[in-house]
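The data blocks that follow each hold one structure.
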Structure 1
Amino acid sequence: MPADSIDALTIDKTRQSAPRRMFSNRKRFVIILIVAHILMVTAFSMYRRRAITIETTSVSLQFPSQSFTLLNSSGYVVAQRKAAVASKSTGRMEWIGVEEGSRVSAGQIIARLENKDLEALVLQSEALLQNAKALSEQSRAELLDAEKTFRRQKELFSSGIVSQADYDSSETRYRRSVAATASADAGISVAAAALRGANVNLEYSLIRAPFDAVVLTKNADVGDIITPLGAAANAKAAVVTIADLASLQVEADVSESNLEQIKKGQPCEITLDALPGSRFRGVVHTVVPTADRSKASVMVKIRFLERDARIFPEMSAKVAFLQREVQPADKAARIVVNPAAIVTRNGRSGVFLIAGDKVVFTPVTPGTKRGDLLEITGVKSGDRVALSPLDQLKDGRKISFPEKK
């Protein structure tokens with residue numbers, strides 16, 4: 001092959017090297033920019049995903065009565081009239097007509113024991129009483145006849161017509177009739193007393209409510225043996241437990257050192273754990289005149305001023321002893337929060353509301369200062385809000401909570 005043909009195939013490196021170096025530098029710069037951008041985005045994303053540990057506080061309800069509360073105490077709702085209803089006699093229960101929650105009135109039959117033998121005894125006593133009355137009528141008839149005969153014999157004896165023996169015989173018959181009549185009358189009393197005893201025993205088989213009340217527990221059922229002392233195996237003493245819900249009071253323990261702040265008739269405000277949104281008016285009914293040396297406290301009984309069907313015995317209760325009675329204006333609750341939880345973003349006041357593992361900026365309207373708390377609107381009672389560090393929080397920021405020790 002000619003030399004000039006081989007030279008024609010040689011690449012001119014002087015013309016190719018300059019553009020290639022220019023393209024390589026530009027490409028390298030672009031790659032560096034892209035990598036830097038990716039690193040910045042990744043770092044920012046990691047920063048946004050990193051959870052920040054915060055402290056929280058709760059939005060709560062505050063009632064105006066808290067400003068004139070002298071003392072707070074806790075206790076339980078207790079029925080002052082309560083009874084375990086049982087039978088005086090022993091027998092097998094054959095019927096019960098109430099269950100838990102049933103309302104009963106005084107004298108109402110709520111259960112019955114097997115009483116066929118007692119009913120038969122009543123019928124027998126009634127028959128004996130009728131027999132005694134019949135015998136009494138017979139004795140009175142005989143007495144009347146004996147009395148008439150005796151009078152005639154007495155007149156005839158005075159005239160000397162009848163003998164002494166006939167006179168004595170008529171007198172004896174008359175006296176015997178008088179005694180028989182008295183005995184018959186006594187028999188009536190005995191039979192009547194036996195009938196009353198049979199009716200009493202029959203009544204003992206009928207278990208009645210002693211007063212108007214509500215059934216709290218049913219302790220026995222049909223077929224159970226009921227005995228006054230419950231001493232027999234598998235025997236039941238009380239059939240039901242009832243309570244007069246009109247007699248419900250709160251029994252609270254007050255420390256001896258605070259007893260001077262309590263007096264009979266003092267207004268109170270009662271809250272129940274089962275009904276946290278309701279507050280009930282009460283008044284100190286009595287201060288029990290004895291102390292519990294183990295707790296250094298005295299029991300105080302607080303009476304409800306209004307009845308509420310939602311209040312049951314043994315509910316946990318809190319009592320606020322007040323300086324004065326609650327007025328209508330004092331019943332409206334206010335939503336309050338720690339003022340340190342309020343932040344300003346873009347000219348708007350708000351709080352960082354806890355929503356799962358994130359915070360959500362929620363605008364609120366601040367109101368009047370209530371002691372150490374601030375009245376607000378825009379959130380509800382029970383909401384949790386961030387307290388610190390607020391300067392590091394933004395809407396949607398992921399959060400975590402301090403570990404419990």
Structure 2
Amino acid sequence: MNEMTDHSARRIVEALRSGIASREVGRYFSSARPALLRTLENTLDSTVSERESSGMIVLGKYGEGKTHLLNTVISMADERNMAVSLVTLSKETPIDKLQTLYPKILGNTYLPGRAQPGFSHVLDGITAGSPVASAMYEYALTALETDKLYYLLKACLGTNDEDERFLLRADLDGDFISSAALKKIFKRIYKETVRFNKPFSRARHTWDYIAFISRLFKELGYGGWALLFDETELIGRTGKNTRLKAYANIADFLKPDRFDSVFTMFAFNSVYIPEVIEAKDEFKNLDEAELSPETKTKIAGVLGRISDAPQLVPLGRDEIADILKHIVELHARAYGWKPEVDIERVLLITEKRGHLLRTRIRTAIELLDQLYQYGAAGDIRVGELGSQSFEEEREYAPGSGEPDFV
């Protein structure tokens with residue numbers, strides 16, 4: 001690992017102090033859970049070299065490192081020249097409505113080595129007669145359900161009007177223009193009347209856009225695309241029919257032949273199994289739903305994958321000690337001092353403050369803050385830093401008397 005600047009180290013410490021996982025944090029703490037990381041490395045290597053698409057669901061308790069793991073995957077994908085999207089699911093970013101989710105995905109997509117999201121600057125380099133354009137024309141005509149994206153791309157590359165280009169780019173970003181507007185622009189440029197092979201529907205055909213972007217990344221020379229979804233358990237707060245739609249979409253994201261060189265990961269809180277799948281009897285809900293046999297089969301498959309997903313086992317004492325050693329090193333670099341601390345003592349102090357990895361990291365940082373500022377550490381009240389760990393644990397504790405998902 002390259003020597004970090006004080007500025008980089010301080011940025012990581014500040015993120016850890018606030019309990020926020022970040023790409024830099026994931027890059028720095030990439031040695032924990034080596035078996036899982038080896039599996040991820042092999043999977044990403046196959047995604048890049050074999051153009052295989054695959055998916056994974058992981059489970060973990062609150063504060064045990066799910067988001068840190070996703071950020072580690074970001075670093076691993078970046079090293080393999082892959083585009084990466086990290087999306088936190090929520091009411092505003094629902095996985096049951098792809099037409100709403102799609103622009104959120106693109107808005108959180110990072111190209112390799114880029115600190116800011118977006119890839120419009122790359123599109124500026126594609127010309128109408130380029131090999132990339134030719135390949136994408138053919139793909140849009142032969143591999144997608146509708147041919148709308150063929151006309152969209154051809155119009156985007158053929159227009160010299162800035163307003164038209166803006167509207168067409170916005171469509172590709174998920175701000176869909178009307179079919180009538182696209183036909184009008186295309187006819188003005190090429191003097192041809194457009195007749196779509198199928199009427200375009202945002203609800204049905206957003207998958208075309210995701211698949212199109214996955215192929216575009218490959219044609220542009222990137223290794224592939226990592227699609228990472230955090231806080232997926234929040235779909236448990238929605239209604240029964242909405243949850244079934246979400247499961248169906250998760251199944252399609254995980255489907256290996258839908259995309260080109262895409263790795264998809266969904267992170268769920270461990271309590272999703274007892275408090276949603278079991279308590280809400282999702283298999284019975286599925287059996288009673290008026291859905292096609294094919295849809296029921298793929299939803300049942302997702303429920304099974306969630307139930308059988310690998311659990312992020314709490315880190316052992318040696319692994320936590322190694323992380324705390326990294327914390328001490330980071331703090332020293334961030335503030336230019338030499339902490340005289342015994343790791344065993346730090347382990348003991350953090351152990352008394354809670355078992356969650358996030359809580360222990362924040363406790364260690366507050367300990368180091370006090371030693372740095374005062375030369376001694378007094379009472380550590382990590383619960384007062386940001387969200388209170390007790391409340392967070394109770395919120396996710398089965399049988400607490402307050403349902404997590406309503």
Structure 3
Amino acid sequence: MKLGINGLGRIGKLTLWHHVGRKVFDEIVVNIGREAGRGLKDIAHYVERDSTYGSLHGFLYGHKAESVIDDVDEQNAVITIDGVAVKFLRSSRNPKDIGWDQHGVRIVVDATGRFLDPTLPAEHPGGSLRGHLASGAEKVIVSAPFKMSDKGKPIPQDAVTTVMGVNEADYDPRVHKIVSAASCTTTCLAHMMKPLIDYFGPKKILSASMATVHAATSSQEVLDRIPEAGKRDLRKNRGVMNNIILTTTGAAEALRLVIPEMEQIGFIAESVRIPTTTGSLIILVVNLQEELSGELIERDLINDIYRKAAERDPNRYIHYSDEQNVSCDIIGLPKAAVIIEGHETHRRTAEVTIDMEKVPGLDPNSISLFKEKVIRVPITQAVIYGWYDNEMGSYVNMLADRTVSIAEDL
């Protein structure tokens with residue numbers, strides 16, 4: 001079977017690295033959609049080296065390895081990488097014009113970050129995900145959350161969002177043609193929330209919020225630059241190397257797609273970009289209803305929930321650590337959707353005072369039945385830290401697992 005990759009940015013390039021090493025696919029076809037450098041040798045130079053993860057041969061076989069690029073065939077636009085033929089297409093940026101069927105490609109990973117709306121038709125002048133289907137692909141996997149241009153439209157029946165280890169079974173090969181693998185942040189967050197929901201239940205989690213301290217991405221500028229017409233977020237046009245930049249994240253919305261119980265929990269998600277190349281952190285704050293017995297929700301209980309979840313996880317997507325980590329320690333860690341920093345888990349219990357006479361919608365006759373008009377409810381606030389490599393270690397590895405699982409059903 002052949003794999004198609006549309007786009008050769010950060011996720012596209014590292015997806016190529018992963019599948020060259022994994023060797024599930026006999027051949028890989030990469031669509032760049034334009035000329036690059038002075039020819040195929042310059043593309044090979046780009047593929048072989050990475051400023052974050054080092055050399056491709058070092059990634060595959062260790063620091064003593066030699067180059068795994070065996071042949072650069074300019075005439076046929078094929079580079080042989082560790083025995084895998086990788087063909088590069090450089091003519092069409094619109095998915096409908098790529099011609100996947102001409103290259104025998106049935107499954108495509110769209111890693112451009114440009115085509116995110118599953119409702120747009122294949123003929124849309126700006127291109128669309130359905131253009132891949134019109135071009136011959138049977139399945140399209142998107143390396144980002146869906147983003148509808150018309151927010152009033154529902155997600156089509158043949159499209160679904162999944163996170164491996166959380167709701168991958170929601171994918172139905174008989175129905176779904178377009179699959180979003182959500183985002184790196186949603187992937188980490190889903191694996192942080194699910195063990196808590198499984199243990200406490202959604203009704204006991206009164207509210208939750210998260211902030212991701214996120215590495216820089218290619219959507220930011222190296223130096224300050226005037227924003228394009230119509231751009232609302234002026235901060236991403238500020239220099240990435242010397243600024244902490246407040247931005248937004250769609251993790252809260254995407255999380256509800258993969259964990260439906262989140263609809264019952266008040267949730268806020270925020271994001272801060274920092275000047276690192278990869279390695280990110282979620283700070284999750286949850287407010288929990290204490291037991292009527294008066295038994296406190298202790299720090300050890302919370303850590304034990306994650307410790308046991310990691311032990312039960314057959315895929316090792318959840319990792320638990322009692323070490324004192326920094327962001328570089330988790331870069332490249334295979335398949336780690338989240339590394340829970342148990343050393344830094346914190347909790348505090350306090351009583352919330354509620355004046356029953358001020359509760360909206362409460363029948364005054366009901367209030368008269370209470371002995372006390374003011375009641376005190378014990379609430380525990382827990383702070384949990386979860387690391388994730390937003391590029392190769394977490395997201396690309398799990399995106400690849402999703403890709404292989406879908407390919408196996410074709």
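Computed values, structure above
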quantity	calculated
Comparison of 1, 2, 3 - label where distance in nm of label points 7 Å out along Cα→Cβ at positions 174 and 358 is highest	1
Structure responsible for -17000, with helix-only ellipticity at 222 nm (-39500 (n - 2.57) for each DSSP H run of 4 or more, over all residues; to 500) calculated and labels 1, 2, 3 on offer	2
Structures 1, 2, 3, by FRET efficiency 1/(1 + (r/R0)^6) of positions 118 and 182 (r between Cβ atoms, R0 = 25 Å, to 0.05): label with the highest value	3
Test item: Cα extents along the principal axes in Å calculated as 87, 49, 47, pick one of 1, 2, 3	3
Distance in nm of label points 7 Å out along Cα→Cβ at positions 238 and 270 derived as 2.6 - corresponding label from 1, 2, 3	2
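Bear in mind these aren't lab numbers, they're just calculated from the coordinates by the rules spelled out. On a predicted model such as this, the values are computed, not experimentally measured, just so you know. Cβ atoms are built from the backbone, for glycine too; each structure is taken alone.
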